[in-house]
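Trainee: These are the structures, in structure tokens.
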Structure 1
Amino acid sequence: MAAAVRDPLTGAYNRRHALPWLERRLAPGPRGRKNLAIMLADLDFFKRVNDLHGHAAGDAVLCAVTERLSAHLRERDLLARIGGEEFLIALPDATPARARRVAERLCDAIRATPVAIPAIAAPIPVTLSIGVTLVPTGPGLVAPDLQSVLAEADRALYAAKARGRNQASFCTRSAA
């Protein structure tokens, strides 16, 4: 079962696990009203890593980034690798301030320490751009469409990249 819901390279959850997990969190339920912060994170200029150092180095960078992201998240948060160098992160019960702090901390954690690869002389610098949307959930609220929520986070991600990368950007609806 674990192999079906985990990315074989990084050990992070995969899309097959992440999307149903999000659907359950977005569905109205008996819990009190809470926010769910949803983040799409993408490594900046990752193609350069593969082109300059090879795919094995790229794989090592993905594993190191996954470890660093995981180290800065709570056990109940979700971290999933959903594409080549793209990650989905979800923070249940997140205030706007917490979502902002976590997103900034994740960017800082990735930027702070270049990834050392044994076969390469100099460590590889890596940065991360993150798009964030904050979704209110709880009784009496209409469950938002998951694809719309992901599209909001994706637009915020592209805004972070357009503003120079290596930063978090928040969906205007989020007020984070």
Structure 2
Amino acid sequence: MWSPERYQASLRFAAERHAGQTVPGTHLPYLLHVTSVAGEVMRAIVLEPVAAPDLAVVCALLHDVVEDTPTPLAEIAARFGDDVALGVAALSKDAALAKAQQLDDSLRRIRACPAEIWVVKLADRIVNLQEPPAHWSGDKRRRYREEARQIHAALAPAHALLGRRLDERIDAYGAFLT
């Protein structure tokens, strides 16, 4: 089981760092996204346990902190440990790369990590496969679904339950393509 103390510390850190940010296309606080990802992870690892539940839950809560805030990776390592920092780094896009290369690069780095990090990425895309923002074009929606298929193909073997859930969400997302 994961530690309530580590959960609370990482949730508080994420809340502080994402303060003022909103879920794109809404007025909802961004913390809703990271707690939704953590909820997916927590449910999944209760039903299908992983070796390091703390790593999965803490990384779920912190997965966007480096990518979306000015928080340095070194601070994540100092506060939460090298394993969490490596997971958060793998889950963060490399902005120095061309957008077309970012997903492949991220998936390569995630696959070099323990399965707990794979679980976070699966849960992240599950959460994100909701109704897309109204301003997204049909092409952008199709590309997003294709990215989800790439994520599924690369990472679903890490956790059968989340793999099935992502597959279902990919199918359901088809309703937003017309």
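Trainee: Figure out for me which of the structures 1, 2 the number -13500 belongs to, where helix-only ellipticity at 222 nm (-39500 (n - 2.57) for each DSSP H run of 4 or more, over all residues; to 500) was derived from the coordinates.
Mentor: 1
Trainee: Comparing distance in nm of label points 7 Å out along Cα→Cβ at positions 76 and 116 across structures 1, 2, which is largest? Show your work: numbers first, answer last.
Mentor: Values: 1: 3.7; 2: 1.4.
Looking at the calculated values, the largest one is 1.
Trainee: Another one. Given that relative contact order in percent (Cα under 8 Å, 6 or more apart), derived from a single structure, equals 20, which label among 1, 2 identifies that structure?
Mentor: Working: 1: 30; 2: 20.
Structure of origin is 2.
Trainee: A value of 4.3 was derived for distance in nm of label points 7 Å out along Cα→Cβ at positions 140 and 164; which structure in 1, 2 was it taken from?
Mentor: 1
Trainee: So if we calculate distance in nm of label points 7 Å out along Cα→Cβ at positions 20 and 36 for every structure here (1, 2), which label has the highest result?
Mentor: Answer by largest value of distance in nm of label points 7 Å out along Cα→Cβ at positions 20 and 36: 2.
Trainee: Still on this structure, please answer the following. Thinking only about percent of Cα pairs over 29 Å apart, which of 1, 2 has the largest value?
Mentor: The maximum falls on structure 1.
Values quoted throughout were computed directly from the atomic coordinates according to the rules given, and no laboratory measurement underlies them. Note that the coordinates shown come from a computational prediction; the quantities given were computed from them, not determined experimentally. Cβ atoms are built from the backbone, for glycine too; each structure is taken alone.
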